[in-house]
Every structure is written in structure tokens, then in C-alpha cells.
Structure P
Amino acid sequence: MQESAVPESSTAQAAGTSAPSETALQLEVYAGPGTDYLMVGTTAKDTIVKAVKMESGWVEVEFDGRRGYVPQTDVPDLCTDTTLRLVDATDGEAQPYPVYEKVGTQITLFERVAVYETPGQTGSATLLDAGDTVTIIFPELTPIEMYAQIEFEENGAKRRCYAVVTDLLSMKHPLLNFDSVKETNAVISYNGTAYYSTSGEADGTPEHWRTAGSTPDGWMKSETFSVSGPNLGMAAPAHITAVMKSYNVNDEAMAGKFGLNLYENRQFRNASAKNAVSSDMEPIVNLLFDSEIPLVQTSSDTLELTVELQTFEDENRIVVKAGKPIESLFSDRTVALSALMASHTTLTPQQAAKEEDALLKSIYPRLEQDKTYHMELSLSDEFDETDSGYYLVVDNALDVYALPILHGATSLGIYSEDNTSQLDATWDFGAAMIQLDDTSAALVLAVLSENGFTVQRAPEAAQR
């Protein structure tokens, strides 16, 4: 983006008249840092209560419960060393004031999204349509929601507004990423109906709770049952052969410097191995599971699968679950990653802490290089022995992947040396597709086959 033009003065003052008082002084307000943005009106200078951030000679300000941009020269008294500066790129040198880079990620909206002048859903909303293109500028966390400032075209002019991140990225939409599931995952047929293999809970509002005649708002279970192979024992845990990253259409937006990630998003839905990208979480997964996945829940060595047949609108998916919850694998409720590293190697605790810090910085480059970090796995007690530990997803090559099912408030947190929370890695862990060894995959497929399921390649993949 070119540097925005800054007028000599945005004061609405007739030529030849005397300067108005501070109270009467009217400033032109724009919907972005420049006169090439939509002009949203004027306001008296004394109504401006705060400078939010500075950019290219302009200042985003708060006034009358709204936000907009005015030239920095109009409000110099509000611009201090504590005011955030937003730039295209930083030079890496320390500054006496906070400096951040713009996110600058362009996305195409998956569904209609409401945007507002301020982060807080106050005032009237503008609706952007599915298929519209917007650019993410900067995230802002409020006490209730995380918002993102975005930029888009409106009537030939540029405009900036705010949207809730979960809405902007459609993270709660039942069909987000389902197109990739249909491209790369297997179809499993049962009683004449075809279902796509993937992950996710049936989270739609039950019919007796919905308004009469309303449509489902999420995936609904049509059937759920358990199946097993009486002659198919699984005496040993499944070996981990690879860890892939589940495809996510929002990867670029969520993997930026600030990571538009939310603590409430703990479980990956509609998983697929599209693009076959290795997960950065592989070393952490192998440490937590000691390179093995316990798919058998009881001492009988019988592989038992819980099968859910789910529907939403005209789509069908099959969700298969198995194994012991990760929460049951550890006696302690808090597990330090460095302690696991030391227990699996000959490293001293100090050496393990150093290796842990280097690993976390390699996974998350946005962590500051001059600080030291550690990871803790916090395990919830909100599970019982009948709960499953993994989603089992079958792809078109008939490879089988396990995705961790996280119960309650189980989380993976990254902390700085003063134990200040820095990042939540729970989402990335939940998106790890852990590929099972061929023998274990064959056992999973055999149990399904013995119980009336037919596994085949998806039609979309067969046509390519």
C-alpha cells in the first residue's frame, strides 16, 4: 500500500474566517489512514478522547463511541510514547514506544459477516457477503471477544472496520474445511448412505430446543453405536509413523505474527490431510505419547470403535473414535514439556529446558528471541474411562490418522520465564493428524468392514 496522503489540515473551516475555539473546531474523520479512505463525517476536536494507534502520519481516534482517523497534526497532544505505532515492517531495533507490523493477510469470506466501526459491536453494522475479499490489518482483544481490524473496498473507496475473529474466519461454521474433506478423505458407506470420514462433535442444537421449523445450526447425530472385531485383537499400541497438519483454509491468517487464535477453539473439526504438510507439533506429539497411540480402552485388547453418523443440510460425515483419553495417561494434572524431554533422553533438567526453549521458538517464530519459554500441559479431570481419546480419520489412500480429543479445559500453554502466558498451543495440538502404522490402520479398517461398513475413495479424488 502506498503511503496515505495527509492533508495540511482536516479542519472544516471556511476561508477568511477566524480560527474557531477548541470546542468548536471540527475535524474531518476518515475510515482509514488517508484521504483515499471513505470520509465518515466530522467531529469537534474536544470529543476525541483517545488515540488508539498511529500509522503513516494518521491517528485512529475514539470519539462519541466511534472510531475513525484524523491527521496526526490535528491531535499532537494525544500522541505519546505509549501510543501504538503500526508499520508495514519493523527494522528490528528497539524503540521507546510500542511498534507493531500490520498483519496484511488477505482472505475471502466463507459466509456473511457483520463489521463495526469499533471493536465491541456497538453502533450499526455493515454486512459483508460471502466471497468478499478483505485484508486483516491488526488484532484487538476486548474483555469479551477477539476482534480484527480489516480493510475492504466500499463504493470505490477504502474502509476499515472491526469484525469478531470467529465470525471473520467462520470458525464455528459447520462446513468450514469440509470441501477439503470431500477432496482427500475416504467415503465410508453404511446401510446404503455414503459418509465422509473426518473429525468433530455433533454440536447442533437439538430439535426440541429449536424454534419450530428452524433449520439445524450444526452437525446432528443420526446414529451412534459401538463396533468391535471379536477376532481382531490389538495387543500393542499403534506406532506413530508421521504427524501431519490438518488442512485449514484459515492457516495463513492464524499463523501470522500475532496468531489469530482463540482459547475457545480447542478441537479441530473437518480434519483432512490435504496438501500433506508435516505438523510442527510432531516432536511434541512424540514426546507426549512416547511415539505410540493407545487405541484400546480396556484390558481385553479388543479394538472397539465408537461410530457417529452425522448430518448437516445435505452433507453426511462419519466420525470414528477410539482409545484412551490423553488425560488418563498421566498421573499429574500438570506436565512440563522439559521434564518429558529429560525423561526420554540423557539430558539434564537444565539442558532439557534449553532444548525446549529452542524447540518452541522454532515452532512459533513470533516468540521473542531474547526471552526463554517453556510449555506446560494442563490436564482436565472432566472425563471418564468410557470417553474416547482420538478421532480416527481415513484418507483416500486408506491411511488412518488419529487426532487427539481434548476434554474439559485441557490445554497446552507456552509461558515466558516469569510464568506469564504467551501462547496457547492447544489448537495446533488438536489439529495434529497422527498417522498410524500400516498394521494398526489395517485393523481399524477390518473392524469397520466386519461391521457392515464399506470404505472407498471419495468421488472427487477418483475424478482427478
Structure Q
Amino acid sequence: MNYKNKPTWMLAAITATILSTTTLVGCGDDADSQIQTTTTDKVVINPDPFPSTYTPIPSTTTLITNVTIIDGIGGMQANSQILMADGKIVGLGAEIDTPDDVMIIDGAGKYVTPGIIDTHSHLGVYPSPDTRSHADGNEMTSPVTAQVWAEHSVWPQDPGFQRALAGGVTALQILPGSANLFGGRSVVLKNLPDRTVQDMKFPDAPYGIKMACGENPKRVYGKKGGPATRMANVAGYRKAWIGAAEYKAKWEQYEADVEAGKDVKAPKRDLNNETLKGVLDGDIIVHMHCYRADEMVVMMDVMKEFNYQIGSFHHAVEGYKIADKLAQNNVCASMWADWWGFKLEAYDAIRENIPMVHAAGACAVVHSDSDIGIQRLNQEAAKAWSDGRRAGIDISQADAWQWLAANPAKSLGIFDQTGSLEVGKNADVVLWSADPFSTYAQAEKVYIDGGLAFDRSAPDTWPVSDFELGQIGEGDHK
């Protein structure tokens, strides 16, 4: 799934560009022709008004030797090596030409994988401690709030970021909640705790939009003007897309008129429709909270009606029922290993869901949706892998690690930068103490862009939230 080769459009703060057009207005009998020059102020909307200010931490050229490498795209090689330099992976395999000034780590008995990528997190927007005062993930004032951006609610001091880092998570998508039909924009972060959300933003990662179907929107708005039913949910999506298509057409007509030299007024900006227009233009990826198989199929029908692409269904506890349709429509499914039964639409889950979706050729992803689960996503993948094997679905560990690396990267539009161990990609790397599918494995070292972001053997170097200083929890090291 590639979200890079797509039409570009402009999204947020307005700038003006002076366009000069020269027009021939008449020819006299004499040699002099009259030339009229007109100017038009073209309104262009900045697509990145809150740009990433991320700066990688300093890195050292590092070689990990004698290690088993799981590359995140289906390959595994024992007694191998990985070389990182200048923030990138520069060598892989049993034989690597290494520079003289290299730090060598003996990985005997250990494993190296790509960093884990969590497609569904609410860290920062529902931070710890869990209090109403900074529960900022759901704008429950209207069923359609595409104008809000999760990054404007992210609290970088959330201690959950550091906990996730210790579990091998190198990147994560922060989503609004699932109360609304359209909950707002998501943001992809490098899991390198910093002072501001802009300092953590993954450079060049596409924005996403959170949508939700099923019980949540009708429960929240059923007594507040609707939607109160699933059919009203669908009517609400369609109404919003119709409005967005009209908005898109107005801007396209305006741009065509300016190009033709006409002196025209730009359409009035609408932040809600700017985001939806971004989806229709292919710039913003849809991430849709949806449990039931029948509803996911309806949403793929709506997708086709308005000609956009769903990047991933989230939770998708009945994904196994329509795995073939997910594959046919190039839609990922971000799933739990074994959460089920906490509400009726989550009732018909099976533990083999993830491996069944994978076996059908669809894009299967293991996600957390939890500040606890994100700390042990390797174990969540291991549970799903082992449940599949017990059911006779023979998937290798190397293939299963795609659920934590390549597939989430593809669903977020960042696979060209991360999500696999390949020469030239970002050195987002985890060194595990043992087989990462083991309950006993720990992330010993976590590298982000080649910088050592977490070293289990050096507690004094662990990042600590300002909020936690002087408030030491049981088992913590501060």
C-alpha cells in the first residue's frame, strides 16, 4: 500500500502567491501591439502548518554480530550481522565490510528485529494518570469533527511513551477516540520522548483520519440528535462525503480559473472539509474503528461510492469472516490477539483471527489500543501466532513479525522509511535478549534512527517524564 505516489493539495494556513498573466488585447495597423498585464492573488493553503521538528539523537556506528535477524518482511537468518551508521541500516548478512571505528556488540543467543510500530495508540491524548482533566481524545460535541487534530491534544509528558519504548516500540500512531463518525486527524510519532509533539512527529508521515462505525457513535449521540442507529451512521458518512466532494470541486474550479487568468475569489475555508478533501485526494489515510464483518463490508462499499481508500480497519474482531474481501480491497486489519466480549459487537471474536486474515493474503496488523498492551506487543503477536499454529495455520515467526513491522508501516504510509531491516532504511532496530516470541524475552537495546534510545543495562539513561520526577512508583527506576 503506497500513499506516497498521490496527487498533492494544500491544507492548512493560507499564503498568497502573486501570479502574473500576460494577455494580447488588440492589434492595430501600426507595429505596436497593446499588452495588458493583470495580476491575481492565488490563495494557497499550507499543507503542513505544524511541521515536524524531530531531530534524531546522536548515533554511533554499531555492528551487532552473531545474532538471529528477523527482517520484518518474512526473512530470518541465524548467525548474522547488522551494521548501522549515520541513522541508517548500511549492512546485513554474514559478511559485512566494517569500518575501523565501529562499536561491536556480540548478539550470541539473541535476536534483532525491526522496531515495533503500533497503529492504534491513545498515548498523550488519554495519558497517565487517567484523569478527566487531561482526557482529550474524544471531541464529543458533534458526530462529525474532522476538523480536530489529535496532535493538539498530545501531552508529551505521558509516562506511557517511555514504557512503550522499553517494549521495543519505535513508532506509533496517536488517534482520536471512537465516539464520532469522523473523530479527527491522527498523527504518527517517533517514540523518542521529547518536549513537544512536533519534536516527536515522524517526518513526512501522512496524516490519518479516525472514523468509527457501530455501537459507539449511536450510543453517544442517540439521545443528542443522532445518529441513533447503524443506518443513520452510514447516512452520516455519506452526507459528509457529499459535502467534501462539493468543497473539493469548488477548490478545483477556483484553481482552474486562476490558471486561466480569471480574477476570481477563493472558496471560503472549512477545516472539517479540508481534512475530508485530503482523504478524497489520497493524501490522508482512513483508519476506521469497526468490529463486525457486515459493517466493514458496508464501509468498503461507501469507500467505493466516494472513491477513497481505507488504510485499515481497527479492532476488526470479525475480520476472519471477510479476510478475502479485505485482501481484494487492499485494506489492512489492525487487530487484538484475544480481546473480546466486552460489548456485543465484540462478541463473535476468535483467537485465530489474526492468522486467518494473514493466511487469506490480507494485511494483518497487531495493535494495542492500550497503554499496557503497547508494552508487550511482541507477546500479543506471539499469542496470535501460536493460536494459529494450534488451529493448523502454519505461519513462520519471520512471517508473523510482519504484523508488528512491515504491515503497520504500510498501513501508515511510512514503509519507504521504516518497518523492515533493509539496507538504506532508517535504523529502527531492537536487540532482544531471546526469541521475541517468548514470554521471557526483553528488549535489551532499542535504536531509533541509529541512536540508542533505550538501554536496559543502563537505567540511569532511561528517559523519564517530568511528571514522574519525585513520584517514584513501585518497581520504577528514577
* Structure fact -> Value 41, 29, 22, calculated as semi-axes √(5λ) of the Cα gyration tensor in Å from one of P, Q, is from structure Q
* Structure fact -> The value 13 for relative contact order in percent (Cα under 8 Å, 6 or more apart), derived from one of P, Q, belongs to structure P
* Supply the structure label, taken from P, Q, corresponding to helix-only ellipticity at 222 nm (-39500 (n - 2.57) for each DSSP H run of 4 or more, over all residues; to 500) with the calculated value -7000. => Q
* Given structures P, Q, which gives the highest value for distance in nm of label points 7 Å out along Cα→Cβ at positions 92 and 188? -> P
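Suppose you compute distance in nm of label points 7 Å out along Cα→Cβ at positions 316 and 332 for every structure in P, Q: which one lands on 0.9? Intermediate values should be presented prior to the final figure.
On the way: P: 4.8; Q: 0.9.
Going through each structure in turn, the value belongs to Q.
Given 1.9 as the derived value for distance in nm of label points 7 Å out along Cα→Cβ at positions 132 and 252, which of the supplied structures P, Q does it correspond to?
Values: P: 1.9; Q: 4.6.
Answer for the origin of the read-out: P.
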* Among P, Q, which structure scores highest (criterion: FRET efficiency 1/(1 + (r/R0)^6) of positions 60 and 140 (r between Cβ atoms, R0 = 30 Å, to 0.05)) -> P
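Only the coordinates and a few stated rules stand behind these numbers; no lab work does. Every value quoted in this text rests on a predicted model; they were computed, and no experiment measured them. Cβ atoms are built from the backbone, for glycine too; each structure is taken alone.
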